[in-house]
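Chemist: Got some structures for you, see below.
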Structure I
Amino acid sequence: MGNIPTGLIARITRVAAILCGREPAQGAPMLDIVSFQADDGLPLNALYWAPQNPNKSLLLLVPGHIGSVLGTPHDYRPMAEKLSEKGYDLLFPQLRAMNNWPYAVFDDAAKDIGGAVAFANKQKYEKIALFGTSLGGPRLAFFMARKGDPSIRAVGFINSIMSPYLALQLSQSKLDNERLDALLEKARDLVVRGRGGTLLEYRDYFPGQHMAMTARSFISFNGREDESNAYSIKFAPQIKVPALVIHGTADEIALAPNPKNIYESLSAAPHRDLVWVDGAGHFVTAGHFAQTYAKKIVEWLATNMPSR
């Protein structure tokens, strides 16, 4: 656990529950904020749901987009509660990209995930399920291919994308895809001329949301497969543990070909499942959908990585 006073932890738990629209359930796992070090020593934080006496199995959830554990519409409390009922704890690490997004490098996610896995191993967890949401899918696939860990016994892709570039090819108009390719070409030219640190702007990356990144960083996350490692389907064939792909049928960001192609790319997994959540969008929103994702994920884990 971290060095945060118990009273503050209790307040954090209560505030988190209020933000999710309800009081914490009786006997629910305590929410803590812990610190860990990435593989290169960079200090990071994580949300950690665990009872007073931690279980032996853990779900480690890799965030999407900029790597933040807060500030998104996701509600993971029902998942934490259902996991705890079945003997699993939940660790949700923050990635360094959140702190330096315009200059972030996709490959650094492997160092951050490696540090979170090392933290889990220090807590004496015997089995880890590594899950990722949205861009967390490419991040976990890259980590598994480049490093991995014997304690990781299962993986899961929650509303994941094949890659930012491929997801945009499916969800954007032809004109916007031409605009993306033009910006990538400009970024490549800047890198070749030694100006990879020049900031570029991509307007309406998400509807109404703009993105500013250096040329080098933009290619790292949004480039084609030969210049970026942000590809689930590039590294998924190297995953050799049971794998779950779970996806909302109404996902407006990661359209249906994303989960289907990720599932097909998991060719070395001893067991794989593609599970749909009817009517769900890209985010695990509070209420019915958060409860449904939690139920389906925990049921799958109980079969493919039993906690006891």
Structure II
Amino acid sequence: MSGELHVIFGTGPVGCWTARALRQRGGAVRVVNRSGRRPALLPADVEIVKADAADPAQAAAVTEGASVVYQAMNPPYHEWAQRFPALQAGALAAARSAGAAYVSIENLYPYDASRPMTEDAPVAPRSRKGEVRRRMAEEVLAAHQRGEVRTTALRASDYYGPGVVDSALGGMVIGNLVAGKKAQIAGSATQPHSFAYVEDVGRAAAALGTSGQALGKAWLAPHAPALTQGAMVAEACRVLGIPPKLTVISPLMMRLAGLFVPGARETVEMMYEFTEPFVVDASHSERTFGLAATPIPEGIARTVAWFRERALTG
């Protein structure tokens, strides 16, 4: 990686943990966001620049000289259909202009989740957002097939871990427990659900960005064996030394909340992920790239520690 420049669009938790993983590999890293502000998770030796990926000229300027471009952006949930395709188009065009490889960090929404999901799972979206992500994913791999950009994709389920607040296992669950409140989980406490530990996702993105073997395909980030949401809450409570305490938000309750909260309204169509089994089998990717999922007790302990520190520092 010596002499290579890796450019990451997006400074959410995945973008920051990808930058950390790349720095550990010795690469020069530049991250891009619309504000130019440095997140607390981002190491001090990572360059940060301000640009709007949806503006092709700005995106091309910040990726000049890049060897690899990573798309780790995530606009507000209720603005996906309006904003996400243009953000990806800008980042993809910038990679093409720079002659760089392209790593697209994606989710599992397009897959048929009726069985454990692998890289070869059938594509069968059950939601509008799943259709958006399906079209975007197809554009990335089609660009590779046309010979325009050397691309690969990394896909993962819901994130948890240090820095992850807005997720199914974030602020309303572990954050609440650390604050002495009940965890609020969506859908069901008894259905198995695969979660992706965010540090594992960052390491996997760095692995794909530094391996020619990854190109032209979609891969799954490491996932520990699926547990129920109830079991994940119980593990967090064990770490905290408190009895398990949780509230389950049903699809009906989410629909009612959606009358007033755009984010909740957009979540309703995704509730099937939590009312039915949603299980990932990433063993092929793990073997191929020598990756391993962080055990859930370890991941939960690190997540609890981060929320505790966040509560102390405000």
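Chemist: Output the label of whichever structure in I, II has the greatest value of distance in nm of label points 7 Å out along Cα→Cβ at positions 81 and 201.
Modeler: Numbers: I: 4.4; II: 2.4.
Evaluating distance in nm of label points 7 Å out along Cα→Cβ at positions 81 and 201 on every structure, the highest lands on I.
Chemist: Of the structures I, II, report the one carrying the highest value of distance in nm of label points 7 Å out along Cα→Cβ at positions 225 and 281. Can you show the working numbers first?
Modeler: Numbers: I: 3.1; II: 1.5.
With respect to distance in nm of label points 7 Å out along Cα→Cβ at positions 225 and 281, the highest-scoring structure among I, II is I.
Chemist: Identify which of structures I, II gives the largest calculated value of mean count of other Cβ atoms within 10 Å over residues 113-120. Intermediate values should be presented prior to the final figure.
Modeler: Numbers: I: 23.4; II: 15.5.
Max of mean count of other Cβ atoms within 10 Å over residues 113-120: I.
Read-outs: derived from the displayed coordinates by stated rules, not from any lab. Model, not experiment: these values are computed from the prediction. Cβ atoms are built from the backbone, for glycine too; each structure is taken alone.
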